[in-house]
1. Output the label of whichever structure in P, Q has the greatest value of distance in nm of label points 7 Å out along Cα→Cβ at positions 28 and 84.
2. Match the computed value 3.2 of distance in nm of label points 7 Å out along Cα→Cβ at positions 36 and 156 to one of the structures P, Q, and report its label.
3. Given a computed value of -6000 for helix-only ellipticity at 222 nm (-39500 (n - 2.57) for each DSSP H run of 4 or more, over all residues; to 500), which structure among P, Q does it belong to?
4. Which structure, out of P, Q, was mean count of other Cβ atoms within 10 Å over residues 52-59 derived from, given a value of 17.5?
5. Among the shown structures P, Q, from which was the value 26, 20, 16 of semi-axes √(5λ) of the Cα gyration tensor in Å calculated?
6. One of P, Q was used to compute relative contact order in percent (Cα under 8 Å, 6 or more apart), and the answer was 28. Which one was it?
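Computed from the coordinates by the stated procedures, all read-outs in this text should not be read as laboratory data. These figures come from a predicted structure and were not determined experimentally. Cβ atoms are built from the backbone, for glycine too; each structure is taken alone.
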Structure P
Amino acid sequence: MISGSSGAGKSLFLRAIVDLDVNEGEVFFGDIERNVIAAHIWRSLVAFVPAQTGWWADKVGDHFEQSELVDEILLKVGLPLEVFDWQVSRLSSGEMQRLGLVRALALKPKFLLLDEPTSALDKKTTNMIEVLIKEQLDNGVGIIMISHDDEQVKRLANRSFILENGELKPQKSSRGSKKGGRKNG
């Protein structure tokens with residue numbers, strides 16, 4: 001989990017990992033170096049969900065290949081299957097956030113980069129998303145998540161960092177330091 005002040009570069013950090021912006025350095029997933037595989041393959045292994053998701057077609061369904069997996073995830077995030085018939089223009093910020101997460105999870109990534117995935121959600125829906133995030137962790141998916149919610153950090157993180165002056169600094173109050181904390185994420 002990464003936190004830090006607005007403008008500290010948290011989103012840019014995630015964008016660099018997924019190679020959306022020009023950046024320097026080496027990024028590996030296990031023993032696979034980002035620079036030696038095609039971008040679309042990297043992004044299927046390491047999926048990025050930005051705070052504000054992008055939409056290129058008018059209808060929600062045009063952004064998805066509908067499948068049982070997508071239908072299952074939709075229900076887990078509290079959206080009806082009818083969402084495929086909706087116009088993107090009618091979506092709330094929270095609906096867009098949840099659909100962005102559904103889109104990423106449909107790729108079955110090995111690693112998720114989540115940029116404030118619950119910032120536009122009410123408490124009940126936030127709880128649904130946190131359950132889904134925990135499921136992903138339990139299934140071995142690695143996650144780097146940005147959050148400004150200290151309580152969310154306590155609930156989800158096994159390790160937490162603060163980004164200050166371009167440096168990631170470990171925080172002492174993460175779940176991983178407690179007995180029984182998660183081993184990945």
Structure Q
Amino acid sequence: MIPKLILELFFLHSEGYSTICGHAIIAIATLAVELKWITVQKGETILKIDAPCGGITAYIKVENAKVSDVRFHCVPMFVISLDTTMEIKGIVKVHYDLAYGGAFYAYVAMKQHNFNFNLSTKSYQELIRNGMHIKHAVMKGDPETQHPFETDLSFLYGTIFMGDSDTVKIDSKNV
């Protein structure tokens with residue numbers, strides 16, 4: 001019997017830790033194969049990961065001894081509220097959805113607003129500034145960011161701006 005490798009991950013950043021990071025899941029799954037922490041199976045290799053938000057299953061496809069694809073099944077996701085409106089100083093009225101997918105986020109559709117910025121790298125300062133304004137306003141005004149089982153996951157992690165993609169065959173873009 002092949003021993004199972006179960007990874008326990010913590011995602012650290014400048015403000016502390018995150019409950020989940022999709023990019024890190026893809027990276028650790030790739031490392032697990034390339035550093036031979038796990039035995040590669042024919043078809044897809046499965047890697048179980050324990051993270052602060054819960055159990056995650058990564059599916060790793062290997063072709064010619066290299067990782068060609070990684071996808072993962074995350075924790076159960078749920079919506080707290082849809083099309084909530086809030087007055088935010090300096091931004092005026094913002095419409096957002098509040099949902100959990102490993103962490104709580106306020107999702108803001110660009111086409112519902114007349115922002116003076118877009119989802120390009122040229123607008124990164126405005127995205128950060130306005131995302132923080134929205135995050136802090138939602139944190140003060142929307143007490144519903146309560147995780148049903150884990151109280152330490154009951155906080156708003158950030159704002160995600162969603163819009164149309166500039167690239168053909170790609171449906172959307174988010175920051």
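1. Values: P: 4.1; Q: 2.9.
Once distance in nm of label points 7 Å out along Cα→Cβ at positions 28 and 84 is tallied for P, Q, the winner is P.
2. Going label by label, the one that fits is P.
3. Q
4. Numbers: P: 12.5; Q: 17.5.
Structure Q accounts for this read-out.
5. On the way: P: 26, 20, 16; Q: 34, 20, 13.
Comparing all candidates, it corresponds to P.
6. The correct label is P.
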